[in-house]
Structure I
Amino acid sequence: MREHLVNLALKLVGCPYIWGGANPWTGLDCSGFVIWIYQVFGVLPSGDWTAQGLYDRLSDGGKELENIADKGDLVFYGQSQTKITHVMLRLSPTLVVGASGGARNTLTFDDARRRGAQVKVKTINYRSDEVATVHVKFPGE
């Protein structure tokens, strides 16, 4: 399942970043990207969460699980475990994919195009504020 999830995530590269976006047809923000992918594969129930909300729901009480992280797991960025501001999907030990480059005022496709805000593949350390990698249990694991 992880391989299929990652393949779907990579098909969304280039999809515009739209603040609050929750599907690929109208644009995605960082948490909307993760939620949409995870819901397609039944990893998350229906709902909408911020990056902080995803961390709180999936982090097993804040325990960092870097030692067993796998493709399809989540990498969280921010100031601390209680101030998560961004999330990306892990592709490998060095790469992540997710919606980035936008902000609260990225509300239209034109805004996204001007800022280069879209789903991208990046190195895991493209930001200096990585807080945690969280291993997510998939159905059947």
Structure II
Amino acid sequence: MSPAEVAQALLVPVPQERVGGPYVQEDFPDGVKAFYEAGKLACVALDAATGPQVFLSGFPLAGSDPEHGQQFLLDHAAEHGNCLLYTPDDSLSLTDLGVLLRSQQVGAARLTRPLFVKEEWLDSEYFRDHLPLESTSG
């Protein structure tokens, strides 16, 4: 998806903020951040507190307890044969689904923050271990 297609899908004319660099980051309302490589969508990060809720097999990926989130992903992988990957910050990914579950500090609590990542970025140690490529404090 191009940046224009992402904005259209989110029903907004333009992002709230655009950040340049080796990748392009766009911040949208309601806690959605999109990351692009070569003009194509590579990752979507949802804020743990303000982002939209998404579910995987009925489990809320955004704003959950990180321990429950990791256990859910482990159980899901065991049941469905998904490929698991741990990152150095103890995040867990179902690489074949492109789901990376990070945690985010929100006030006094840590909550899950889902990222949806293209395969090449999950395969890249740099991108995988630095996503979402901006501050995660909230």
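List of remarks:
- Origin of the derived value 31 (relative contact order in percent (Cα under 8 Å, 6 or more apart); candidates I, II): I
- Structure (I, II) behind the derived value 14.7 of Kirkwood radius over Cα pairs in Å: I
- Comparing mean count of other Cβ atoms within 10 Å over residues 70-77 across structures I, II, the highest figure comes from I.
- Structure responsible for 2.4, with distance in nm of label points 7 Å out along Cα→Cβ at positions 54 and 86 calculated and labels I, II on offer: II
- Here mean count of other Cβ atoms within 10 Å over residues 94-101 is compared for structures I, II. The highest value is that of I.
None of the figures in this text is laboratory data; all of them are computed from the coordinates on show. Computed from a predicted model, the values in this text were never measured in an experiment. Cβ atoms are built from the backbone, for glycine too; each structure is taken alone.
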